[in-house]
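K.L.:
Heads up, there are several structures right after this.
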Structure P
């Protein structure tokens with residue numbers, strides 16, 4: 001097959017979020033299965049073409065609509081991407097193109113249907129706003145509509161967790177949504193690093209949806225009971241707001257016990273997963289939760305909240321612990337329990353490793369995508 005993925009980012013081109021990481025994993029694994037794979041990226045910069053191994057990457061300039069762009073956020077980008085895709089399609093004759101629902105990038109291409117369009121449902125604007133406990137702004141209302149219509153006009157729709165499928169199937173009014181969980185490149189060896197310290201690793205932006213306030217409130221509770229514990233916090237912290245907040249509220253906490261690491265390179269992040277004792281996230285919403293899988297791949301016990309897709313990844317009392325959202329006391333109790341019991345950490349970690357290896361490998365994901373795309377092309 002000739003496949004094209006459209007994405008908002010790509011790890012070899014820029015700093016990537018979840019959509020970019022998924023795109024590269026899917027593209028590389030499908031290319032390894034001898035498909036011709038392309039990636040189209042819309043950027044506000046001069047376009048160019050490059051390669052990531054056997055994956056062909058096409059960076060194209062996108063523009064917003066002057067004045068109207070303030071309210072119709074994303075429409076200009078959708079037109080630009082559709083035009084860029086049309087030109088690439090004339091050259092390469094794609095069999096199928098996958099767009100993310102985010103900001104409705106695929107709306108125009110799906111409307112003109114010059115190539116079979118699949119929309120993959122990642123975390124949507126409607127879910128992001130709801131997680132912040134507020135009403136959407138004018139431009140966000142438009143993006144919600146555009147995301148919804150891009151999915152409705154697509155030839156097929158796919159997502160990565162049963163929870164997310166049910167949620168957006170209802171919100172978007174979709175009759176059918178395929179479910180293919182994300183996958184990662186699973187470690188080739190069966191070693192299970194135990195970690196050299198009592199460190200809790202947390203990966204995710206320091207913002208309300210990711211449960212930053214809950215995490216910060218739990219840290220002093222944990223340190224009072226386990227003074228030798230450490231917290232390694234990976235992810236953007238706008239203007240160091242959360243770090244300043246913690247230092248001001250708890251000056252007694254040694255800076256070496258809580259490390260705000262910001263964004264880190266892939267190799268460093270891999271080492272952090274290997275060296276930590278527990279992986280935890282207080283996120284109040286995850287359409288999938290890829291960081292939990294990355295921790296499971298290193299045989300780490302995980303702690304998350306009992307909402308959205310997290311119970312699909314975390315089997316309570318088997319490979320980790322689930323706690324109520326926005327509850328720093330229970331979150332801290334779960335961390336203390338795991339940090340205090342090395343045998344339990346190893347037991348949960350091994351169970352998670354086997355669960356992840358079976359269900360969340362990139363090879364399994366690529367096979368499922370391959371079958372799904374074949375069905376889309378032939379129907």
Structure Q
């Protein structure tokens with residue numbers, strides 16, 4: 001470790017590493033990434049890997065469409081195969097009300113030139129014949145949606161960052177952040193003190209703990225989300241699939257495993273990664289409702305990950321006016337999909353001091369002003385009135 005760094009990024013997941021890479025490639029200065037466990041040990045290595053920008057609000061569409069554009073060339077950019085696969089993404093409607101919501105969302109998406117189309121019942125059946133007919137009322141299909149391998153993405157950003165001389169310190173806990181006269185001065189770690197005037201909180205599900213070290217309370221709570229994977233099966237699900245009716249999201253891996261997760265209503269805050277029987281039963285019921293043929297499939301594994309969820313489910317990006325030099329990159333539920341854009345745009349802000357237009361709406365002041373971002377294509381009901389669609 002050096003005694004001083006131009007910036008210290010707390011969190012060695014895809015968000016922290018994306019920012020480190022984007023700063024390093026423009027020769028920002030000395031950069032340290034601190035991770036209390038192994039690189040990618042948080043939600044970056046535990047998510048569903050699904051990528052889309054087919055949302056319902058201007059803010060979400062513009063930001064995530066920027067990210068989708070970057071995903072197209074990310075393997076070339078990082079000189080590492082992140083296994084990005086453009087296989088399409090279907091948001092499934094199972095009732096007339098859900099179908100009308102899809103229709104409205106497609107109209108909005110076309111305003112911002114997204115490659116989406118409204119599918120009727122016949123088109124959905126042709127796209128995914130294995131779906132239960134009773135669960136099909138239509139849907140929204142994003143042709144350039146898809147997935148990428150989460151481990152490969154973490155490794156790619158880490159390796160590319162190290163090529164640009166970023167110092168990455170795994171298994172290094174942050175024990176405190178020193179603030180003097182309202183400005184950041186240093187970061188205390190389990191391996192020594194790092195002098196710095198810039199700290200980025202990219203700690204994922206532990207972002208609230210890091211914020212507390214500077215006396216800041218984040219407008220978010222930590223929740224555990226769970227997923228399951230079956231034994232390898234014959235191919236039956238080519239595109240990514242998200243169900244409005246069951247609040248679930250799923251895909252089939254290249255090895256044939258059916259992989260997915262589902263949202264449980266009235267989810268309670270939790271930081272434990274321990275898997276639960278309740279979640280397993282809930283996911284199994286929902287997946288069999290969609291695909292009756294899964295009833296005989298054997299469960300291979302189950303896991304959980306934690307996210308720091310805001311009242312409107314949107315991330316918190318940018319500075320904190322009370323503490324000079326303390327920057328937020330947290331509150332992510334769709335953090336894997338948004339990492340390429342968040343890293344590039346936050347790097348621009350740090351370099352120039354000007355917030356790029358696409359991330360301006362995600363500032364922390366929106367909660368004080370009551371300007372929460374309403375997007376009715378999200379799976380988790382929120383204080384902002386978001387409801388109706390999946391991750």
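Please treat every number below as a calculation from the coordinates, not as lab data. Just so you know, these numbers come straight off a predicted model, no measurement behind them. Cβ atoms are built from the backbone, for glycine too; each structure is taken alone.
K.L.:
Figure out for me which of the structures P, Q the number 1.58 belongs to, where Cα Rg over 2.2 N^0.38 Å, for residues 126-205 alone was derived from the coordinates.
P.N.:
P
K.L.:
Identify the structure, out of P, Q, from whose coordinates FRET efficiency 1/(1 + (r/R0)^6) of positions 118 and 326 (r between Cβ atoms, R0 = 30 Å, to 0.05) was calculated to give 0.10.
P.N.:
Label of the source structure: Q.
K.L.:
If mean count of other Cβ atoms within 10 Å over residues 78-85 computes to 16.9, which of P, Q did it come from?
P.N.:
Corresponding structure: Q.
K.L.:
Looking just at relative contact order in percent (Cα under 8 Å, 6 or more apart), which of the labels P, Q belongs to the structure with the highest value?
P.N.:
Top value of relative contact order in percent (Cα under 8 Å, 6 or more apart), among P, Q, belongs to structure Q.
K.L.:
Work out FRET efficiency 1/(1 + (r/R0)^6) of positions 230 and 310 (r between Cβ atoms, R0 = 25 Å, to 0.05) for each of structures P, Q, then name the structure with the largest result.
P.N.:
When FRET efficiency 1/(1 + (r/R0)^6) of positions 230 and 310 (r between Cβ atoms, R0 = 25 Å, to 0.05) is computed for each of P, Q, structure P gives the biggest number.
K.L.:
While we're here: So helix-only ellipticity at 222 nm (-39500 (n - 2.57) for each DSSP H run of 4 or more, over all residues; to 500), computed for just one structure, reads -13500; which one of P, Q is that?
P.N.:
This figure was derived from P.
K.L.:
When log10 I(q)/I(0) by the Debye sum over Cα atoms at q = 0.19 Å⁻¹, for residues 222-317 alone is computed for each of P, Q, which one produces -1.09?
P.N.:
Value -1.09 for log10 I(q)/I(0) by the Debye sum over Cα atoms at q = 0.19 Å⁻¹, for residues 222-317 alone corresponds to P out of P, Q.
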